[in-house]
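Peer 1: Pasting the structures here.
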Structure P
């Protein structure tokens with residue numbers, strides 16, 4: 001399934017809707033089906049990606065466009081993303097070895113989206129079909145009835161849907 005740009009699925013929803021939990025549950029199911037996965041998380045607030053004074057931080061401050069920190073079992077990449085912040089652009093630039101990318105947040109970015117919407121949140125959907133919405137994980141049958149619906153615990157069904165969509 002690997003190509004130069006892996007398929008990217010953006011999971012959107014209000015804070016507390018269960019986006020992170022859903023992606024966390026999808027990862028082992030898709031991995032068990034043989035996929036090499038990558039994730040991208042969008043944060044609305046400033047996050048310290050690298051600690052001040054460390055070598056990789058110093059390289060970025062000195063002008064490196066990309067700085068990579070590699071340990072025995074992990075890798076952290078810090079790169080300028082001013083011109084390419086959308087999940088598909090990030091996947092093309094950095095995640096070519098993945099079979100599929102699961103992105104969280106990015107509700108305003110272009111791309112294929114799955115919305116997580118819970119009745120308990122008491123809020124309307126974040127995205128419309130015109131925004132790239134292709135499915136909804138919800139306990140609300142009345143929202144976007146024309147789209148495929150998945151129960152909040154239907155991880156296997158959602159995984160199959162993502163694989164089918166990625167094949168197209």
Structure Q
């Protein structure tokens with residue numbers, strides 16, 4: 001049986017603070033500890049932190065970190081990705097990330113993260129929003145985006161709560 005694929009979404013390098021990056025390292029490690037496969041935008045900032053953390057897990061195995069990058073050169077991805085999908089489709093790659101995941105974990109984030117949350121909502125994927133760092137995940141946690149989906153975005157105030165919200 002294959003492991004669940006978790007899309008971990010959050011700020012790019014220009015919006016990623018050191019606190020968000022360090023949280024990403026710990027989150028990535030813990031998700032890998034639990035045996036999940038991680039998919040993200042494959043670039044820098046929070047995405048790199050999550051990938052780096054997953055790589056540091058004692059449970060890490062090659063192939064568990066997937067980066068879906070906006071450009072067409074796979075060597076532009078951060079060095080912690082095992083598999084790089086170079087889409088050449090710019091920000092439209094956000095939908096590829098969401099469509100490829102079983103569950104979504106949103107941390108902080110700006111407009112790119114907001115678009116991924118919207119795609120997740122449209123696809124009726126479970127979205128877990130971390131509430132302890134500023135950004136769209138905190139802003140939208142516990143809310144419904146519109147009338148089409150009667151579930152709320154799950155709020156989580158810790159990594160333990162994130163892990164518990166993902167069905168194993």
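Every read-out reported here was derived from the displayed coordinates using simple, explicitly stated rules and does not represent laboratory data. This one's a predicted model, so the numbers in the text were calculated from it and none came from an experiment. Cβ atoms are built from the backbone, for glycine too; each structure is taken alone.
Peer 1: In terms of distance in nm of label points 7 Å out along Cα→Cβ at positions 17 and 89, which of structures P, Q is highest?
Peer 2: Going through P, Q one by one, distance in nm of label points 7 Å out along Cα→Cβ at positions 17 and 89 peaks for structure Q.
Peer 1: So, one more: Which one of P, Q has distance in nm of label points 7 Å out along Cα→Cβ at positions 73 and 145, as calculated from the coordinates, equal to 5.1?
Peer 2: Computed on structure P.
Peer 1: Can you spot which of P, Q the value 21, 18, 15 was calculated from, given it is semi-axes √(5λ) of the Cα gyration tensor in Å?
Peer 2: Details: P: 31, 18, 15; Q: 21, 18, 15.
Comparing all candidates, it corresponds to Q.
Peer 1: To test your reading of the models, identify which of P, Q gives 20 for relative contact order in percent (Cα under 8 Å, 6 or more apart) when calculated. List each step's numbers first, then the result.
Peer 2: Numbers: P: 34; Q: 20.
Label of the source structure: Q.
Peer 1: Quick check: -10000 is what I get for helix-only ellipticity at 222 nm (-39500 (n - 2.57) for each DSSP H run of 4 or more, over all residues; to 500), calculated from one of P, Q. Which structure matches?
Peer 2: Q
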